[in-house]
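Structures follow.
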Structure 1
Amino acid sequence: MADRDCDIALVGGGLSGGLIALALAQRRPDLRVALVEAGDRPGGNHRWSWFESDLTSSGAKLLESFRITRWGRGYDVCFPGVSRHLATRYRSLASTDFAEGLERLLSKGTIRCSADVQALDRDGITLAGGERITASAVIDCRGFEPGPHLSGGWQVFLGRHLRTETPHGIEHPVIMDADVDQIGGYRFVYVLPLGPSEIFIEDTYYQDAPTLDRETLAARIDAYCQDNGWTGEIVGTESGVLPVITGGDFAAFQNRQRIEGVGIAGARGGFVHPLTSYTLPFAVETALAIAEAKALSGPELAILLEQRARDHWRSTRFYRKLGAMLFRAARPEDRWQIFDRFYRLDQRLIERFYAARSTRADKARILCGRPPVPVHRAVQAILPGTGRGTMRSMVEGHPPPITSTRGQDNPPVPLHPRPAAGGPPPRSGEDL
């Protein structure tokens, strides 16, 4: 490895790449690691949140050096006519604190920012301008790459960090406040009390099209703040358009982006919760797996990550089926009823659901009883061949192509949107 510029080159300094670099620094300090990021700092402009129950003790330890906002007394959910408090502890990490932590914890020279990668291969990466960084192993941690092989809907959101003029009075995180007008899909407001006079408010939608209208969503956040008596200074904003994966041909997805001998991690590799779009627990697990691997050559890491991604795809099939029922069986304005019913279940079941560790008994409990959607529509939603056409056709008005459903858990609806005019592209990479 001495004849290379580094032992491992990580392309993309988002959540996945940053955590891999940190895990290697802690467990393999003998390795020379390069974390190459296109932006000015690692992490971008995002906030990652998770439940304490999502992580193992090793995973929690990996994150303990970051400045994390912690709520030890649980969280709330609200639906029309009912609300509930759950005792599960909640955590959140701002990208600015993530960047500060990496800059403090990683060796000098590990992070290289404002570096656009033009090409990568098993032997290294090439930057804009032609500079070459050679490596014994390369891991691609860049953003989720939309394509024609995965099906689903979209999670669209606009978030606002507000410093209030007076204490806001919110004691616990509100993970879902669905007691709001249901517009164009399942809508809820997500609220994090960051301090007595600081609060994060996010307007979120599970919808059929990847349309983000910042002006409209900002006005709805204004109205929500007015209803709660909150006024003050806007400290920051963030927005995103995330895929909610309900099926597709994962082998074709992997084949489309494979670069021989290059590992793929993060959301780009498929390490995401299909229904919630959470990535942090899986980014943590992947980082620890890489740091603990006995073989760290490029081809060996590529095989390791591909196999872990396939295992993850198989183990999360249940959540994709639920997502298919959400988008195909429920009318957009009635989708909230599915979450309302879910949040009446046992707290431990809900914890395992978010961690993607549902037991067979959990799955049976979620599905038993009278469904909140018409039975015939639920059956149609989860059977192959019953999709509603490709997402490209829904966005652009083109007729859907004929596709084969063999070997897939739902026919592919390409997650390959055209951004709305004036809106952002789908939030990529570790933004998920």
Structure 2
Amino acid sequence: MAQTLINATHDLMLLAKTDGTILDLNNAMAKALGKEKEKIIGTNIKEYLPPDIYEYRTKKVREVEKTKKPVHFIDSRRGRWFDHHFYPIFDENGKVTQIAIFSRDITKQREAEKESRKFKTIADNANYGVLIFELNGRISYVNEYFSKVHGYEKGELIGKNIKEISCNGNLLLHIKEKIIENGKIDAIEIYQKRKDGKIFPMLVTGVLIREDDSSYIAVTAIDISEKKEMEERLVEQKKLASLGRLAAVVAHELNTPLANILVTTEYLAERIKKYRNELEVIKKEVKNATSIIRDILGFSRMKIKEKKIVNLREIIEEAIEKVKMIRITDDVIIDNRVNDLEIKGDRERLLECFVNIIKNAVMAKDENKDNHFVIIDAMENKDEAEIIIKDNGIGMDEDVQKSALKPFFTTRPLGEGTGLGLFIANWIAEEHGGGIKIKSKKGEGTEVKVRLKK
């Protein structure tokens, strides 16, 4: 029965003396050596092996004799790979006289491992995400890209369940069911969850891979956050272009009657002293309305003219004076600490940028504080200038900060602003190679940094 079991295995088995004389072997070994079993017994293993292979395996036999312990090694012959185990067999004196050899052809396994290494090398260095998970959702492989866009270190996701990175009704789990049902899915948008809880979009494809004893799902994915943002910006730009054209028409229609009201008010103020205060209120409101129209016109004419060398200190001084003309600043301390600082830019647009920001800083006064100050300072390096406008006003919460640079967003009462000031200011800064960054805390004030390329 033992012989039957030995012959039933696909592993190669052979019993030989330490000098190489073959004493016994199974059918699988006989087939590998290319002769009938009976004709092989009594011959020497040297007859069946190339000289270099024979020499190498003889060294392993000597190692078994010397150490009296089993030896394991892998070698190749005629393009095939074998996994060998040499076991010592002792005589009554404890001397190794025979060697039991067990060999297994591992060529297919080696080829699979080679292909696996190729895949892993390609996947590890791919500029898209690769995810492999079991049907129960357990993650068995992710590449560096997939880990990074989810906010994890490489390998940190291994062993976790895909539920931990899924969101919006577990969309990744949902596509898993589709893949199992159809064998694959073509490109589909899903939303994933980063380690910090933030949600972001990905474009994914997936395929079901079946093996003899298990199945798993392989997914490729790309972070499309920037693509989605660009699409949203394009839609927004089209909307803004339409609004801009409408705004220009309305602003032009209003400018003439407002100018007439202002002239008439100034004329009456000189002649009717009794109502001077009331007429001053009208003048102030007309100037406020004119300022709003100026914002709207600026929005409709978002173009940069020719850039020339300009002095930022002079522009900021002029901006402060313009703000004082349209806003009461008697109880506001405005401190311009900017020294002579030159960049190449559109003077008119830069003036508009700083008027908008300084006006906002003045209007952010906290009535519960004794003093309201607006400090304007600057920093510069070889390539950029940075203007910092800081106030100690009411400040902004996180939600307001996120929306502050969006068009038509305002926290002012109706009639006190268009919500275009910071949007236009940021656009001007971007057109000058920089941008605006806002840092604020509710009740403590706001700091606006304006970066401009020199």
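1, 2: which one has semi-axes √(5λ) of the Cα gyration tensor in Å, as calculated, at 33, 27, 21? Traced to structure 1. Here the criterion is distance in nm of label points 7 Å out along Cα→Cβ at positions 66 and 306, and among 1, 2 the highest value is seen for 2. Among candidates 1, 2, the computation of Rg and Dmax of the Cα atoms in Å, for residues 58-201 alone that gave 20.7, 61 used structure 1. In terms of distance in nm of label points 7 Å out along Cα→Cβ at positions 274 and 314, which of structures 1, 2 is highest? Once distance in nm of label points 7 Å out along Cα→Cβ at positions 274 and 314 is tallied for 1, 2, the winner is 2. 1, 2: which one has distance in nm of label points 7 Å out along Cα→Cβ at positions 34 and 258, as calculated, at 2.6? For distance in nm of label points 7 Å out along Cα→Cβ at positions 34 and 258, the value 2.6 is produced by structure 1.
Each of 1, 2 could give FRET efficiency 1/(1 + (r/R0)^6) of positions 154 and 186 (r between Cβ atoms, R0 = 30 Å, to 0.05), but the derived value 1.00 comes from 1. Structures 1, 2 were shown, and helix-only ellipticity at 222 nm (-39500 (n - 2.57) for each DSSP H run of 4 or more, over all residues; to 500) at -9000 was computed from 1.
Computing Rg/Rh (Cα atoms, Kirkwood Rh), for residues 146-369 alone gives 1.23 for which of 1, 2? Label of the source structure: 2.
Once relative contact order in percent (Cα under 8 Å, 6 or more apart) is evaluated on every structure in 1, 2, the highest one turns out to be 1.
Bear in mind that the values in this text are calculations on the coordinates, not laboratory data. Since we're looking at a predicted model, the values are computed, not measured. Cβ atoms are built from the backbone, for glycine too; each structure is taken alone.
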